[in-house]
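J.: Multiple structures are listed underneath, in structure tokens.
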Structure I
Amino acid sequence: MLEIGTKAPDFRLPDQNGKIHTLAEYKGKKVILYFYPKDMTSGCTKQACGFAQLYPQFREKGAVILGLSKDSVSSHKKFEEKYGLPFPLLSDTKTETIQAYDVWKEKTLYGKKYMGVARTTYLIDEDGRIAKAFGNVKAAENPEEMFREIQG
């Protein structure tokens, strides 16, 4: 995980509509950047829907929510449409940003080892620095946890 106080790596990634997003464009706002393993899976759906439910309150506080996985733009589009997600889902198929944020980890499933995204959420401050970092995130609890964080 990246250290608190370090400059958050910038990125240039498409969302579910093909619109390009960079971290730099959100300067002056708090950014919740959450990394998740896969669209349409149980935990990832709970997490995304939790952020969607609280989205109006996050916006009221001036915070931006960005979901990020290695799924394709078209996969993100289906995920957004199925669950009515109101925020950008960024596609990092080459895992460059995922690796820059140190969330590409060895995982084990049924005794097999593979590389994948470790569910991690970063709170990035208005100056583009890592304010908080949360590893081993519990998907269902993460949205409320992050909302408490931005309330100060």
Structure II
Amino acid sequence: MAKLIGIATHQESKGIITTHDEISVSLEAGLKDDYQGQKNRKTQVTLLSLKSWQQACKEAGKEIDWTERRANLLLDDMEFDDFMVGLQIQVGSVLLEITKETDPCLRMEMLQPGLKDALTPKWRGGARCKVLRAGSIKVGNNVSLLKRL
């Protein structure tokens, strides 16, 4: 079982990243006060695998803090792929549905040459989700991938 090991938000495009120990999640806006959640209901919450992030940084030749990826939730032991689209993930009491891959942007290349390319394979850039059940989450919550019925 995976764990939630980081929570981050930003209130505007390219805005300052704020980390949290706990945060509320709504059906309408995703994570409280997060810019991403207000833009598109199908991509309200972004997930990042610690293992995938570390591998991409290693390939790019520089260790970079996960918050620079600008993802919302950092998971310790879960990686993503095409077959996960439509699957549900439970984080604490919150239920999310994976809707698509988070494609790495040019900003990653500006952080470190080669990072964008290192994030491209195997969904290393993370996954995007919509909120199916609101609630509150906190660092240390269990994260479960629910099987398709």
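No lab work stands behind these numbers, since they all come straight from the coordinates. Remember, predicted model here, so these are calculated numbers, not experimental data. Cβ atoms are built from the backbone, for glycine too; each structure is taken alone.
J.: Which of the displayed structures (I, II) returns the greatest value of distance in nm of label points 7 Å out along Cα→Cβ at positions 75 and 107 on calculation?
T.: By distance in nm of label points 7 Å out along Cα→Cβ at positions 75 and 107, the leading structure of I, II is II.
J.: Compare mean projected area of the Cα convex hull in nm² across structures I, II and report the one with the greatest value.
T.: Top value of mean projected area of the Cα convex hull in nm² goes to structure I.
J.: Hey, mean count of other Cβ atoms within 10 Å over residues 3-10 derived from one of I, II reads 19.6; which structure?
T.: Structure II accounts for this read-out.
J.: Quick check on the output: 13.8 is mean count of other Cβ atoms within 10 Å over residues 19-26, derived from one of I, II. Which one produced it?
T.: Working through the options, I get structure I.
J.: Right, something else. Of the structures labelled I, II, one was used to calculate log10 I(q)/I(0) by the Debye sum over Cα atoms at q = 0.11, 0.19, 0.26 Å⁻¹, for residues 59-138 alone, giving -0.36, -1.02, -1.34. Name it.
T.: I
J.: Identify the structure, out of I, II, from whose coordinates helix-only ellipticity at 222 nm (-39500 (n - 2.57) for each DSSP H run of 4 or more, over all residues; to 500) was calculated to give -9000.
T.: I
J.: Turning to a different aspect of this structure: Compare distance in nm of label points 7 Å out along Cα→Cβ at positions 27 and 51 across structures I, II and report the one with the greatest value.
T.: Of structures I, II, the maximum of distance in nm of label points 7 Å out along Cα→Cβ at positions 27 and 51 occurs in II.
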